[in-house]
Structure I
Amino acid sequence: MREHDLPEVLRRPLEDVVLNMWTVLEEAQNFQGVTPFLNRLIEVPDVRFIDKSFQKLYSTALITLPSDDGFLTPAGRFVSALPLDLPLGRMVSYGVLLGVPAEAIVMAASVSLSRPHPYRMASTIFLDPDRYNEQIRNKFLSEVHYDQGDYSEPIALIRLLLDWRELGSDKERYHFCHYNNLQFGVMKQFDSTVVSLVDHLLRFQKTLCPTAKRVNIDCIGSMSANTVNTLRLIMVWSFPDNILNLD
């Protein structure tokens with residue numbers, strides 16, 4: 001076992017660290033890039049990983065060159081302002097560019113909640129067979145209802161959160177969670193994450209465009225086929241490494 005915990009710079013994806021350091025340090029006097037600062041750390045990241053981080057930031061259009069000679073792009077500055085890792089930050093930025101910022105924020109929040117998941121996991125250890133079957137059935141029916149044939153969990157969770165937010169009291173939300181086999185605490189965390197991301201986006205907008213319209217999650221409404229397809233594209237662009245290569 002290690003005597004001390006790994007430093008944050010080695011626990012987080014290095015491209016996240018590089019982008020955040022760049023944002024903080026770029027206005028410093030005699031700033032010559034992020035690499036000199038990384039080399040001064042007690043535990044210096046491998047130079048190969050630093051180069052890969054530059055390449056990843058460049059390939060996703062967050063910096064202008066894959067080295068310390070580049071600059072942050074507007075997208076890079078935007079993503080670094082969000083409390084999300086790079087793929088989810090890019091998801092929100094694509095949503096803003098394509099006119100679906102509210103949907104993209106909820107989708108990013110839902111992906112960040114992959115563990116723990118909003119739905120309860122039924123267990124045969126703690127439940128009798130009837131109760132176990134009831135929970136499995138409720139979860140399945142809820143997933144089918146909110147998916148609406150899109151076969152996309154993040155998109156289904158947008159609809160789920162909208163119904164949750166329409167309820168006026170915790171009592172109604174407890175009943176909603178019981179009916180849909182949801183975890184009340186995780187749903188509150190989901191909602192809170194969305195509100196926090198909206199606030200971060202608003203603060204960023206105020207610095208660039210004080211007259212920008214505030215994103216309103218509750219105005220999403222029923223999503224058209226075009227909106228759903230746009231969200232699918234955003235997910236593909238945000239996680240290109242997850243696409244199967246069949247060559």
Structure II
Amino acid sequence: MAGRVAQKDVEELKERADIVEIVGSYVSLKPASAGSFKGLCPFHDEKSPSFNVRANPAFYHCFGCGAGGDVYKFIQEIESISFAEAITRLADKVGYQLNFEQGTEEGSTRSRLLALNKFAAEFYQEQLSGNEGEAGRDFLVSRGFHEAACHNFGIGYAPKGWQNLIDAATKQGYELAELVTAGLAMESDKGGYDRFRGRVLWPIRDANSQVLGFGARKLYEDDQGPKYLNTPE
């Protein structure tokens with residue numbers, strides 16, 4: 001088995017998988033609200049369910065311990081395996097035939113960066129709906145952007161920490177150098193830090209709806225950076 005799993009397969013498999021069904025095979029879930037299911041979190045001890053799964057957008061989040069992510073992240077965490085192993089495991093569960101490719105270096109690099117941007121967009125959206133995203137939600141509501149509008153536009157939130165996206169992306173198999181190339185992280189003597197921190201973000205897309213970059217607005221007065229910040233051209 002040579003090469004890397006074709007990126008189109010990684011994305012198509014994720015689209016085909018029913019995250020509620022997959023998570024439900026590990027956790028007992030009950031309907032909570034429209035499109036949302038709830039259960040006891042498998043990642044920490046609790047007596048009252050604070051673990052939520054949504055079919056659209058497809059992600060899970062625990063309001064108790066902060067665990068959250070997409071279907072790949074769930075399989076990684078619940079089975080303590082790598083991202084590559086999670087892809088294979090999910091493919092087995094869904095009955096999906098994976099394809100592997102070598103590809104040209106240039107084509108592979110572009111494909112990786114587009115996939116990284118897509119992952120980052122989903123990560124930021126997830127953060128907006130979590131505990132730390134309250135400041136972002138409050139700001140957006142004050143500007144007339146409610147939940148449905150935020151979802152439609154793909155608006156997200158970057159937490160104030162220095163390496164939130166870096167940590168999440170590296171767990172998915174991305175390298176710091178790729179985040180730097182994509183304009184999502186900055187290099188430093190200590191290894192690197194997230195470019196966007198404490199900001200609401202919106203994805204910049206091409207005609208095919210692929211995420212090419214991000215625009216962001218700061219939320220906090222102690223942020224010494226510019227009011228608006230974009231990924232490099």
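Throughout, read-outs are computed from the coordinates displayed, never taken from laboratory work. All values derive from a computational prediction rather than experimental measurement. Cβ atoms are built from the backbone, for glycine too; each structure is taken alone.
Name the one structure among I, II that helix-only ellipticity at 222 nm (-39500 (n - 2.57) for each DSSP H run of 4 or more, over all residues; to 500) of -18500 was derived from.
I
A value of 1.7 was derived for distance in nm of label points 7 Å out along Cα→Cβ at positions 142 and 222; which structure in I, II was it taken from?
On the way: I: 2.4; II: 1.7.
Working through the options, I get structure II.
Which one of I, II has distance in nm of label points 7 Å out along Cα→Cβ at positions 62 and 206, as calculated from the coordinates, equal to 3.9?
It was calculated from structure II.
For structures I, II, which has the highest computed value of percent of Cα pairs over 29 Å apart?
Biggest value here belongs to I.
Out of I, II, choose the structure whose coordinates give relative contact order in percent (Cα under 8 Å, 6 or more apart) equal to 17 when calculated.
I
Between structures I, II, where is mean projected area of the Cα convex hull in nm², for residues 30-173 alone highest? Before the final figure, lay out the partial values.
Details: I: 14.1; II: 10.6.
Max of mean projected area of the Cα convex hull in nm², for residues 30-173 alone: I.
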